[in-house]
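> Take a look at the structures listed below.
Here, each number is a calculation from the coordinates, and none is a lab measurement. Keep in mind it's a predicted model, so treat the numbers as computed, not measured. Cβ atoms are built from the backbone, for glycine too; each structure is taken alone.
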Structure I
Amino acid sequence: MELDILRHSCSHIMAQAVKELWPEAKLGIGPSIEDGFYYDFDKKEPFADADLEKIEEKMRQIIAKDEKFTREELTKQKALDLFKKLKEDYKIDLISNIADEKVSVYKTGENFIDLCRGPHIASTREIKAFKLLSIAGAYWHGIETNPMLQRVYGTCFNTQKELDEYLKNIEEAKLRDHRKLGPGLELFDIYHEQAGAGLVFFHPKGAVLRKIIEDYEKEEHLKRGYQMVITPHIMEAQLWKTSGHYDYYRENMYVLQIDGKEVVLKPMNCPGHILIYKSKTRSYKDLPIRYFELGTVYRYEKAGVLHGLLRVRGFTQDDAHIFCLPQQLDAEIKGVIDFVFDTMKVFGFNEVGIELSTRPEKSIGSDQDWEQATQALENALKEKGLKYEVNVGDGAFYGPKIDIKLKDALKRTWQCATIQCDFALPKRFNLSYIDAEGKEQQPIMLHRVVLGSIERFMGALVEHYKGDFPLWLAPVQAIVIPIKEPVNGYAEKIRQQLNAQMIRAEIDLRNETLDKKIRNAELSKIPYVLVVGEREEKAGTVSVRKRQAGNQGVLALEAVIENIKKQIADRK
């Protein structure tokens, strides 16, 4: 059985159970989603966690009755009359906004009826394994001025074994939640009352982790023929009107008034890179030109969708824009794909999912340009033998895109890399190059990120590794612990030698027991613990403990340093 149909049917059974338990509750919507389903309810009293068990028990009773899903088509007016009689205000709202003259409803049991396009399973008995998971709030239609409904989340699988595995992963995911691990490991804070929501504060250890990622990015981009640029954070509104962002992205932009002019905190880096391209005449011999920027952007996200590092209002993209000739397009797209796969492997992500997103309803550019751009992206995927899904209508307003989503240790997907093919912005900004015959031609523009948002990628890293980073990424790679105060000086010399060899090391001089200091290093997930006492000082050695491998014995300091340096260089 297809999971989407199974889960959507299960959401209907949940709604029926809620109506039987609380007849006064009004129904919202109940779709299937990636990992399950939800249903929105307008109920006077809030649901409690204990209510989930009551709903589950009622659902089991409905399932046991083997009730059939019966579809019926009604005229729009008859459907309105029906749901007015049932006092289902939200269904009336949905029907009023349906353009078709007929709508479909589904019935189960004696009294339950719901507005739905379907399809559904034949009978409630086909539901074999389900679980209600959580309760949340959700504005009707996602608009903050609308009523707040109660959203009940659940999931459903074909077998109990699949459900048990999923529930186990949920518990593991809680232990990996970057919103808890990040502050606990002193990497970052995501909210400060005095600063506002959706803004990230990186603490020293988090700033070190970010620097490692950014240094890798800069090095790799320079190796691959990119040129680094930096663009302003504030630019006049007219630039964003020319680009189309003002018309198509205005609700997500911060627009300010400065010196009587309208200016924008940049939500994208592309217009700035375009202005650099336009700064002088370009020849076909200059192309491709690849501009790269670790560009911080600002987007107004509603408070309800902010989520840790994954959805914030200020973030940095590893953004690049490639200006190329038509005959260079295929090679450039493939080059970006290779760059993405190489980078994911370095950071320990070995599985990805790929989507090709096509033209959305709100867009700019001609049909011919969209067809050519989409074909270029699809051909590159096919020629590289990569499996992908088509995500209809989810492209950027200026062009289609390839999204490469990495999969973490729990097989969850994270949106990171994007490649967008754009014929529209070069036209809007009158970009050109001089061809071999001395004529002006229009270049093709690729927008691309490899990691995407640095913040989101760091959130994915934390959860993938459960905060237990490989040595080369660990903010603190070694900690030196003196057994007694008389050897503090020796411990400090070791820390200095480690730092001099670019090994990130700290020292623990607290007046605590050795066991407590080692335990603290374990909780801080530090890869190497170097314990020193009088015997080690006399011999110029250290007692080495390696995380998850335990005691490594007493070794010469020089040998320890060389071993750590080799592992860092190998990115292990």
Structure II
Amino acid sequence: MSEVKKSELDVLRHTASHVLAQAVKRLYSDKVKLAIGPSIENGFYYDFDTDTPFTQEDLAALEKEMKKIVKENLKVERFELPREEALKLMQEKDEPYKIELINDLPEDAVISFYRQGEFVDLCAGPHVGYTSKVKAFKLLSSTGAYWRGNEKNKMLCRVYGTAFATKEELEAYLTQLEEAKKRDHNKLGRELELFTTSDLIGQGLPILLPKGARVIQLLQRFVEDEEQKRGWLLTKTPFMAKSDLYKVSGHWDHYKEGMFVLGDEEKDKEVFALRPMTCPFQYQAYLNRGRSYRDLPLRYNETSTLFRNEDSGEMHGLIRVRQFTISEGHLMCTPAQLEDEFKNCLELAIYMLKTLGLYEDVSYRFSMWDPNNREKYIGTEEQWDEAQSAMRRILDHLQIPYAEGIGEAAFYGPKLDIQIRNVHGKEDTLITIQIDQMLAEKFGMEYTDADGTKKHPYIIHRTSIGCYERTLALLIEKYAGAFPTWLAPVQVKVIPISENQHAYAEKITQQLKDAGIRVEDDLRNEKMGYKIREAQLQKIPYMLVVGEKEMADQLVSVRARKEENGGVMSLDDFLSKILLEVAQKTIN
């Protein structure tokens, strides 16, 4: 970034969105109505109501017109109007979305506009002084977006763009975007045949193909084995439950819109819903018998398949889906055990992140409640203060560098969200650890303390690796599909130079399989160079090439995916090398 501060860059990008809107009105006049056009983290967008969405050719024409507007060096001037005059102006210009925005403003709001040449737009600003300041910009894409983000409203056409202070910064960013496109899991995951989707099945319901399913299986085995070492007890609970369960937990009142409900409460005796999380199910395991303080901490884990009715506009590849599997766990403990157990949960998450090579990519968010939005949460203000104070004390004591997220808490308690960005810069939660002192009371979960009194345990909700599908997506992007050897769906490709070595290649393949290596041989009647290139495109870690000399000496010629030649060695030596790499979970 140059000397231009972020706030100044936001102003520049906001002005660029107005230049875009002016270009649209010049080229399409009354055929297009204006909605909104803010600056965003990496650029800007503007939403338009148009009968025909803009194509790439349209974007090129709009960009050309924007350059003309910039060259005209139009002065950007702010002015204010009383509400009636503001409404009249937008009525004259036939801009219904602007009229709606004005009507929604508070009675005492200052209503401001910005003019540049013949173009006027309702806007709070600020903007740069002249259009000539908007020199380095690029229109990136055109997509659909519901007015005000509500799927019940009309679908508008959203044009995304970016702008920078200098052409050098713009070019660097566009280069970064091209690299991101190459690593985009939605593209690369399909090319490598890790997953696919089907319109007949539905949006947000991906199909893991054999290679992708193998990576998920490896991750699940790794996670469950590590959790078992750390004292977690595996449960297996139903995928659905009666509405009664969710009414006790509060999900029915606070999360029903995000659930898949089976049945109609007005018609059916029993209404069921697919589970959006596992906590109320695992609480029933706790309630299976009476509990003493000697039973605590009690740690339940589960590889849970969950279902959430995500909005269609929110779903993306494997990162946000409607059915997913998560490394979920719930831990019941005494107040005195809370900090140590929270620390253990965090240490488990960090161990997973480091093993996968994602640790340096994450940030931490202390997600708190919003006391001004009481209907979103259960519990009293005192309970929230107690839970949040406990979490803050733990995070500060553990020296976790967190940002605060007001309104990001779960409806039943605060949480530590471990955040990560995909290749396009979009931030999502990968792992979460939550403190909950409310649901134990709702479900009547108690333990007998040392003094004989009945008490409610604290509950820690946690994931150790988060959603497996999302983790797979991030790993595809992190490694551009070239997974570490221990996670690669195919670890070795055996390539004979000619048909004479087919039997030797098959023998090597079987020996590798017997040693637990995921291996394939390529016996096709193709040139060796073609086979090697194809194995490299498939991101296979190792290729073992065998010709007459290798067969005669009972050796293999090793090629790593990033090396031309790894040398000639015995199969035993190669096995020792790769098995050590797998055992140590080496990140190549």
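> Once FRET efficiency 1/(1 + (r/R0)^6) of positions 221 and 533 (r between Cβ atoms, R0 = 25 Å, to 0.05) is calculated for all of I, II, which comes out largest?
Evaluating FRET efficiency 1/(1 + (r/R0)^6) of positions 221 and 533 (r between Cβ atoms, R0 = 25 Å, to 0.05) on every structure, the highest lands on II.
> I have 3.3 for distance in nm of label points 7 Å out along Cα→Cβ at positions 93 and 317, calculated from one of the structures I, II. Which structure is it? Don't skip to the answer; put the middle values down first.
On the way: I: 3.3; II: 3.9.
Value 3.3 for distance in nm of label points 7 Å out along Cα→Cβ at positions 93 and 317 corresponds to I out of I, II.
> Given a value of 10.5 for mean count of other Cβ atoms within 10 Å over residues 101-108, calculated from one of I, II, which structure does it belong to?
II
> Thinking of I, II, which structure, once distance in nm of label points 7 Å out along Cα→Cβ at positions 437 and 509 is computed, gives back 6.2?
II
> Right, next: If you rank structures I, II by distance in nm of label points 7 Å out along Cα→Cβ at positions 173 and 461, which sits at the top with the largest value?
Going through I, II one by one, distance in nm of label points 7 Å out along Cα→Cβ at positions 173 and 461 is largest in II.
> Another one. With distance in nm of label points 7 Å out along Cα→Cβ at positions 301 and 549 computed per structure, which member of I, II shows the largest figure?
II
> Given a value of 1.0 for distance in nm of label points 7 Å out along Cα→Cβ at positions 197 and 469, calculated from one of I, II, which structure does it belong to?
The read-out comes from structure II.
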